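Listed after this line are the structures, all set down as structure tokens.
Derivation of every value follows stated rules applied to the coordinates shown; laboratory data play no part. None of the values given here were measured: they were computed from a predicted structure. Cβ atoms are built from the backbone, for glycine too; each structure is taken alone.
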Structure I
Amino acid sequence: MRIISVTNQKGGCGKTTTAVNLAASLSKNDRKVLLIDLDPQAHATLGLNIKADLSIYNVLSKITTQKASLKDIVQKLEDNFDLAPSAIVLSTLEQELAGEIGRESLLWKNLCDFDNTYDYILIDCPPNLGILTINAIRSSSEIIVPVEASRFSLEGLDQLVSIMELVRDRLGHKVDYRILVNNFDSRLRHSFTILDRIKKNFQGKLFSNIVHVNVKLKEAQNNGTHIFNHDKYCRGSKDYFSLAREIITNEKMTTVSLALESRMKEIMHNELPRLREIVFSISAPWAKEVYLVGEFNNWQANNLSRMDLNNGSWVKKLHLKDGRYRYRFVVDGVWIEDVNNPSKGTNPYGGMDSLVEVAVKK
């Protein structure tokens, strides 16, 4: 399950439009999606024409007379698309939780107890960096930051990154973010100028897809639905469908990475008992670079054989199988033997190689 927050403290950047239509698009791609409206303005709730007696406030509040679980408030919109609605009373939560220990993790704790029945949980955040947004960041593994191609589009992004770093440092939770260029007007040369600036300043942090200005997106919101129910052939539909596909592609890459990581752990678990850790070291505080070469690495002086400098000594750890190995150090290009190891053997070139015997414990 991927939990993604959509946030930007700057208003008018298309945050709620993105949260609603991306959630709908993911559901159209056969993903089961829950959209959590964490904005007291409840624009996602209103924009999907939902009226509910219980909201996310009743889940997070400790003084409400109608305490509820997340399951209790979920509204089914369509196949694969559910909503956890918001209400204006949520705006009182920050004051209510003042001084409360663990207040920044309330949403995360509720999601931990929530059945893993969704492929995606999207969180629509309020346009500020208060306790609700911090709760969303703490709960998420990813952040989508919608920005416009305008002069003030990235205003406040540094503060958002600082909050993410604070959550990482204080709560031990790391979250990654990506920028979505939104409301892009391709008729304006200025839009392309700002887009180039964004690409330059945030290389590697941008989605490939861009959401263009499209009046149909506003019409859909005014009609209380998402863009795919309003006009599935318009530019807005195509943009959000492409964005969903890009996110799903990343999902597949993540799955492959996890599989590879699992396989590597399995290999290490099986092989490590048959290996022994050997620490090689040489004192050469004046040296610029030192390599450890030998029969275990085909005598290659490269990045993999480079030794690390630690308090004047160059150190390298290797895991080796049973056997006897010849080795030498390469200090600033000069091949030398290990003066601290009395075990040596003559090599075919008339020089001396150091020898190490490895006996793995059974």
Structure II
Amino acid sequence: MNAKKIVLTGGGTAGHVTPNLALVPRLQEAGFQVFYVGSKGGMEEQLVKQAGLPYEGISSGKLRRYLSKDNVTDVFRVMKGIVEADQVLKKIKPDLVFSKGGFVAVPVVLAAKKRGIPVVAHESDLTPGLANKIAMPFAKAVCTTFPETVAHIKGGKGICTGTPIRQELFAGSRSEGLRFLGFTEEKPVLLVMGGSMGSVKINNCLRSVLPHLLAHYQIAHLCGKGNLDDRFASLVGYRQMEYLSDKLPHVFAACDGVIARAGSNSISEFLALQIPSLLIPLSAKASRGDQILNAKSFEAQGFSLVLEEEKMDGQSLQAMTAQLFLQAPTLKQAMANSPQKDGVSAVMAVLEETLRKM
């Protein structure tokens, strides 16, 4: 019997790629040959090739809700991408396509529909983005991170699965994390992070009250590229880093609470690892508002506390941090009881059920 083949697609941001890569070990264990279709020269190409997967690049254009002179050229790029995706799918002959979203996924989904290849899509945010809105009508099932999203999906195709999380994040060692950070077991560890680029607002607010917080916590601060501050380098119990890669699982294992933005992938990692979180979502002025909705959902489900950026100052940050550690046992219990905490298994079940029905 020939091995089953699956095409993964999605790109433009790491949030469209890492959940796909998180599925790969389980897909391979289940006997799938895994292929990836992304954009030519897109950021996803390097990530996918590092993971050892065969990669096919197609043309991709940005889809916009607003008028722009670039819309005309991008429409042609999308049309070219559909033709190229059709040729790729003709060559690979996959049994299934899994779409994580992003603009490159649209041509792949449309080409799959033309060839009668079943599609399963995944939406990370609480309200679907434009690319997924276009793709969802052609999908057999749409997996969601948030239970509220299911109501936005027509045809009864929505299934709340949570987000697939990289298996290596579960392999962290608390003792290794404490050793790496130079911390002890004497005080709880607070991890503060502002996304891949850091957050100047969170960084500045945290540093304004560092002496007060360090009386109670040890603080690991991922401040983003170029945001280290030498004035605080010698503080005991404070470790600032631009970013982490290999050591991140150990630091996650060492931390007792986290202050972070409310990007879907990050907060899904906190849920899976059962780390109590204080979320400070990007304001509506700085984004399309998806982080605000994400944070409100996690707050309503009892996984997180939320501090609005507009209300954040030194006093409110100290007060909410104290509340985070006070409520940590309750937050951890809610996360432990959540069916969304194992996104890989839940998405795999949807993929296998979709194939079974074909």
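Before moving on, here are some points about what is shown:
- Kirkwood radius over Cα pairs in Å - highest-scoring structure of I, II: I
- Answer label among I, II for the case where P(r) over Cα pairs in 10 Å bins from 0, in percent, for residues 164-339 alone, calculated from the coordinates, equals 8, 19, 18, 18, 15, 12, 9, 2, 0: I
- Parent structure of the calculated result -10500, given that helix-only ellipticity at 222 nm (-39500 (n - 2.57) for each DSSP H run of 4 or more, over all residues; to 500) is the read-out and I, II the choices: I
- Once FRET efficiency 1/(1 + (r/R0)^6) of positions 236 and 308 (r between Cβ atoms, R0 = 30 Å, to 0.05) is computed for every structure in I, II, the highest value turns out to be that of II.
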